[in-house]
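Visitor: Right after this note come the structures.
Just so you know, all these numbers are worked out from the coordinates, no wet-lab data involved. Computed from a prediction, not measured in an experiment: that's the story for all the values here. Cβ atoms are built from the backbone, for glycine too; each structure is taken alone.
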Structure P
Amino acid sequence: MTIVRPDADGFRRAVEVLRAESVVAFPTETVYGLGADAFSEKAVGEIYRLKNRPSWNPLIVHVANVEAARELAESWPRSANELAAQFWPGPLTLVLPRARHLSGVGASNDTIAIRIPDHEVALRLLEESGLALAAPSANRSEGISPTTAEHVLRSLPDVPLVLDGGPASWGIESTVIDVTGDDPRLLRPGAIPLRELRDIAGPIILPEDDGPSDGAVRPSPGMSRRHYAPRARLVLVDDVREEARDESVGVLTYETAGVEGAEVLSGDPREYAADLYAALHRLDDAGVTTILVQQPPGTEDWLAVRDRLGRAAAK
C-alpha cells in the first residue's frame, strides 16, 4: 500500500489506478471509502474481495453533482429534489429507482444508493476520474470504519493507494433515506439527525424491526446484524463504574467517567459520533480483550450512535 498526499501527483496516480479497474481509498467527510468504478464488474469485485464483504451487501455510489446522480436514477421524486437541495454535498445517501440501463451495484435489486460527498479530496477525485465511484468504508467487513489513512493501512494493507486527506470530520457514516415509496423511509441512521430531515421532507418512516436477515437482499449497506465491530468484545452496560475490570478491559464513556484510563467522549451526540470510531481503534490498539461502553442516552439525537454500538456488540 502507498499513502499519498492529495496533490497533483497523488490525484494523477489515483485516477490511473481507478481507470485500470482497481481500487483507491480516499477521504470523505464521514469515513474513508474504498472507491472503484461503480459500473466495472472487475473493479467492484475487487472491493468485495479486499473487504471480504458478503455479495448480498450493496454499495453506495458517489457522484460529483446532482446531474450525475439523476442520470443514475430511473425517476427523481420531489422528496429527492428537496433533500438533495438541502443536504448535498453532505452525509446523506438517497435510495432511488435504478436507471434501467445500469447494472446493479452489489446486491441485485432495482434500486441504487447515491450521495455527493462533502469533501474536497473526494469531489476532486470524482471530477478528475470522470467516474461514479462505489465506495463502502475502507476496512475489513464487519470491522470498525476508518477515519484516518492509518486506519485504512492497518485494516486493508493490500489496497494499492490511499489518498490521505487527514481525519474525517463527521466520523460516522451517512444517513440513508429510501425515497422510492410514497413517504421517505429511514434505512440507516447516520450523520444527519432525523429532525433536520423532517424539516425538509416531512414525516419519515422508521424501521419496525432489526432489518433484513443476513443473506437477504437489501437496498442499503449498514443493515447487517453485526457491523462496525472492534476486534475486542464490545459490551454495552448501564454504568461502567459498577463493572469489574482489569488491564484486559477498556472503557468508553461520555462526559465524566470516574474510571481511571477510560476513553471519555463528549456528551454531545454529534461530537461523540465524530470521535467514536477513533476511540474504538485506540482501545483495540491498546490490546484490550473487552471494551465496556456506557449505554448512550435513549433520545432520537443519539439514534445513529446507538445503532452503531448495538451492531458492534452483536454476536
Structure Q
Amino acid sequence: MASQSNAAPPLLDLTIDNITPNTNRINSQCNDRRLVYLMTRLVTHLHDFARETRLSSEEWMAALNFLVGCGQISNDVRHEFILLSDILGLSLLVDSINHPKPPLSTEGSVLGPFHTHDAPTMPSGGEMSSDPEGEPLLCVCTVKDTHGQPIRDVKIDIWETDSSGHYDVQHAGRDEKGPSERCVMLSDAEGQFWFKGIKPVSYPIPHDGPVGKLLEKLGRHCWRPAHLHFMFEKEGWDHLITALYVRGDKYETSDAVFGVKQSLIVDLDKADKATAEKYGVKEGSWLLKHDFVLVTKQETDDLKDKNALEALEKLGLRMKLVDHLPIPELD
C-alpha cells in the first residue's frame, strides 16, 4: 500500500474553477506515481465533462443509480460492468492499447461477460457441445508464430452459445448439468488443435438490466453476430483474447459490443468425405479451418511502448514509461 503523509494539503476556497486542482492536490499524497496520474486524469476529465455539459443534479443522480443497478444485477456468472464497458467501446479500446498486433498476427476481440473458469479440459477431437438442436461444426485449427513455426502446448480456452443463442450460465440448473459449449485444450507438437462444436448463431446480449435499458434509450439494438470465442495462453507469449465471426451475419457491421474486425470474419465450409472420415464426423457437416498467429510478449511490449510514446508525444505530454505504463516526467 502506498504511504501517505499525515498533513493533507490545505484546501483553498472551493469554486467551479478550482475544485479540480484542489481534488488533484488532495489525491496526490501517495507515493504511487501511476495511481496519482490515473486519478489526476480521471478527475480532470470527469470535472471537465460536468462543466462542458452543465450536468444537472437529476442527470448526475440518474447516473449514480444506473451504476448501482449494474452492481445489483451482477453476480458470479453475469458481469454487468463488463457489458457496459463492451457497449461503450471501452473494452475493445483497452485491449487494442494493451495488446497491439503486428501485421499478419491474429487480432484481438472482446472477452464478453460469459467466460468462466470451469470449462472441462479435452483432448483434440473432443465434443464441447451437448446441444442436440445445434448444427454440428468441426473446427480444425493451428497455432503458429509470425514466422510460420508451430507453437506447442498453448492453452486454448474456447466457448460459444448453444443453438438458442444462450450461454450455459444463462440456463437454470447449470450447476447440476455442468458446463457445456465450452472447453480447454492444448495445441500439439505441430501447433494443431481440433474440436467438435455447433454452428454459431446470432444472439442478443443480456438486455433486461441497466445496460439493456441504456441501449434502448440510445436507439441501439442488443444483438451480436454469430461467433466463437478463443483465448490463448502460454508463458512468454502475448495473452490473446479473440473471436471468429461467421461471414454474412446480419449483425456483422453493427455488433452491439464492437467486437468484429475484418481479419476475424471467416467462411464456413462443408466437410467432404475424406475430411469426415479423418475427423470422425458426418460428411456435409459444417467445417471451420483457421490458422491463429501469436506474437511473443516481448514483441507486444515493444510495440506497446512505441505506440504509447508516439501517442503521448502527439498530445504534447512529457511522460516516461515504467513497466510499459506512462507516468509524468519529474522536473
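Visitor: A value of 18.9, 58 was derived for Rg and Dmax of the Cα atoms in Å; which structure in P, Q was it taken from?
Guide: Details: P: 18.9, 58; Q: 23.4, 81.
The correct label is P.
Visitor: If you work out distance in nm of label points 7 Å out along Cα→Cβ at positions 214 and 230 for P, Q, which one comes out largest? Can you show the working numbers first?
Guide: Numbers: P: 2.1; Q: 3.1.
Max of distance in nm of label points 7 Å out along Cα→Cβ at positions 214 and 230: Q.
Visitor: Quick check on the output: 13.9 is mean count of other Cβ atoms within 10 Å over residues 278-285, derived from one of P, Q. Which one produced it?
Guide: Details: P: 20.2; Q: 13.9.
Value 13.9 for mean count of other Cβ atoms within 10 Å over residues 278-285 corresponds to Q out of P, Q.
Visitor: Let me ask something else. Quick check: 50, 35, 24 is what I get for Cα extents along the principal axes in Å, for residues 118-221 alone, calculated from one of P, Q. Which structure matches? Present the calculation step by step, with values, prior to reporting the outcome.
Guide: Values: P: 42, 31, 25; Q: 50, 35, 24.
The read-out comes from structure Q.
Visitor: From which structure (P, Q) was distance in nm of label points 7 Å out along Cα→Cβ at positions 174 and 246 calculated, if the value obtained is 2.1?
Guide: Numbers: P: 4.6; Q: 2.1.
Attributed to the structure labelled Q.
Visitor: In terms of volume of the Cα convex hull per residue in Å³, for residues 14-133 alone, which of structures P, Q is highest? Before the final figure, lay out each step's value.
Guide: Values: P: 93; Q: 238.
Going through P, Q one by one, volume of the Cα convex hull per residue in Å³, for residues 14-133 alone peaks for structure Q.
Visitor: Let me ask something else about it. Taking distance in nm of label points 7 Å out along Cα→Cβ at positions 54 and 302 for each of P, Q, which is largest? It would help to have the intermediate numbers written out before the result.
Guide: Values: P: 2.8; Q: 5.3.
If we compare distance in nm of label points 7 Å out along Cα→Cβ at positions 54 and 302 over P, Q, the biggest value is for Q.
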